[in-house]
1. Match the computed value 1.6 of distance in nm of label points 7 Å out along Cα→Cβ at positions 184 and 216 to one of the structures I, II, and report its label.
2. Assign the value 14.0, calculated as mean count of other Cβ atoms within 10 Å over residues 32-39, to the correct structure from I, II.
3. Matching task: 20 is the computed value of relative contact order in percent (Cα under 8 Å, 6 or more apart). Pick the structure from I, II.
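No value in this document is a laboratory result; all are computed from the given coordinates. Small disclaimer: the values here were computed from a predicted structure and weren't measured. Cβ atoms are built from the backbone, for glycine too; each structure is taken alone.
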Structure I
Amino acid sequence: MSQVIAVFGAGSGLGAAVARRFGREGFRVALVARRRDRLVTLAKELAEEGVEADVFPADLSQPSEIPALVQAIRDRFGRIDVVEYGPIGGDLRLVPAAELDSARLSDLLPLLLLTPVEVVRAVLPEWVGRGDGAFLLTQGYSAAHPFPQLSGPGPVMAAARNYLFSLNEELAPTGVYAGTLTIASSIARSEMGEAERVRAANEPADGPLFPFVDPDELADRYWDMYVRRDQVESFHPESLTPLVTR
C-alpha cells in the first residue's frame, strides 16, 4: 500500500507544492482546508498529473474536530505516513506587541497551537506502532525571531515551535520525526503572498521587507527534511538562521 501525506492547509501556494512534491514520489494525498471548491480543483489537477488525492474540507480552528477528521482520512486511504501542517492565511493579521490583548491571542491559539497538537495526538499511536512517521510544521520567521510591530501570530507560533523541538527529541528513539520549516519570505502563488505583493506595490515599506520564494523550492526543502531527518528546524533563507539554534 502506497504511503499517504495529509496536507493541512492545502492552499494554492506551499500546500499545493508539497502535495505535488510528495505525489511525485508515489504518495497519495489527503487535502485539508476550509474551501471545498478549491480543494476539488487542486485534487483534479493532481489527478491529471497522476497523483491520487481526495479532499477533506475542515475548519482547522476547531481542534475538537481533529480526531474525527484524521479518522476520515485513515478510513479513505488506510493509513497516514506524513502530515504537513501549514494553514497560515491572510487573516493572520500582524500587530504591534504593545497592542496585543488576550482576546487576540485566544483567537490565534486554536489554529497555530492547539490544532497541531491534536493532529499529532491523533496520528501518533499509528506512527509509534509502525516505527515511522513524520510531522512537518510550517512557521513564519517571527516564531524564531521577533520583530517590532509584527507580533500576534509570532508568540503563538513560538509556543508551537517549543512543542515541536521537545516532540522531536522525545520521538527520535521511536523512528518518528518532527521538524519545522521556518520561513522569512512571502510565498508566491499563495493567497497571502499575492496580497503582500499588491500591498508592497501600493504602500510605503514599513518594517522588514521579505523576498518572494517559489513554493516548489520550499516543497523540495520539506522533501529533503523528510528523507534526511537530521535537523529539527530548517530556515528559508538559510542566511536568517538565528544565532541560537539546535
Structure II
Amino acid sequence: MISTLKTRLRQMRREGKAVGIINAIAYANYQAKNMRDWVNAGQMKRLLDKRAFAPDTDKLVTFTMNEGGGAIRPLQNPWEISELMKRVRERAPRVIVEIGTAKGGTLFLFCQHAADDATIISLDLPYGRNGGGYPAWKEKLYRKFAKPGQSLFLVRANSHLDETRKRIEDILQGRTIDVLMIDADHSYEGVKRDYELYSPLLSKDGFVAMHDVIPNRFDPEIEVHRFWEELKAATNTEELVHDYAQGNLGIGIVRPT
C-alpha cells in the first residue's frame, strides 16, 4: 500500500501536479530517515572504530545491510552489490569516484575493496533529487570508512556543474579514475551529464558502474535505463541483475573501449 502510494505521488510530481506538497512530504520523510540514522549512528561508530567486520565481500555487504540499525544500509540488492565489489577488489583500484552517496553503505564498501593507499572521492548533492544526499553531521561517520592509508574526500556539490568537475580534477592532481560509480539523481539528463563529464577522466583499463539500470516499475522518475540502453548499443557493457522480475535496481558496468 505504501509502495503504491509512493509510486503514485512520484508519477504526479513527474506530471507537474501538487509538486510543492509532494516535495514537502518527501523532505519530511528524508528528515525522518536521517533522525533514525542519527539514533543508530553511535552504535555504528563503535563498530567502525573496532573494525568489527570481516574482510570477505559477502560478509561486508551483510554488515552494511544489518548492523548498526541500518545506519549505513546501501540502497542496493545484496547480490548485485556483492558482485560489483568482487570486480572492484579484482581491479584493486587506487582511485574511486562515487557520484551519489546517500546513506553511505556503498561508499563504505568501496573503501574496504580499494587498494590500501587508494584515494576515494564521494561527490554528493545535499537535498538532491532521488536519494536526498546526506546531512553534514554524517561526515564524521563517513570518515571512519577509510582504511588507515587511504585518503577519503567528501565533496558536497552539484556533480552536473563544470566547476564541480574542476574540483574533482584538482583533487586527482593528474591521476585518472579506476572505478567511477554513478548513482545520483537518476534522471535521464542527470545520469547522461554525469557520464559525459566524468567518464573522460577514467583510466585506460578502468570501468564505470551505474545503479538502477533496469526499468523501474515502482518509481517513474528513475530513468537510468534509458541512457543505459544507449550505452549498451555503443560500448562494452555488463549487467549485474539478481532477477529481472524484481522490477527495479540492477547494476551496469561500462568498460569504454
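1. On the way: I: 2.6; II: 1.6.
Derived from the structure labelled II.
2. Details: I: 17.5; II: 14.0.
Only one of I, II returns 14.0 for mean count of other Cβ atoms within 10 Å over residues 32-39, namely II.
3. I
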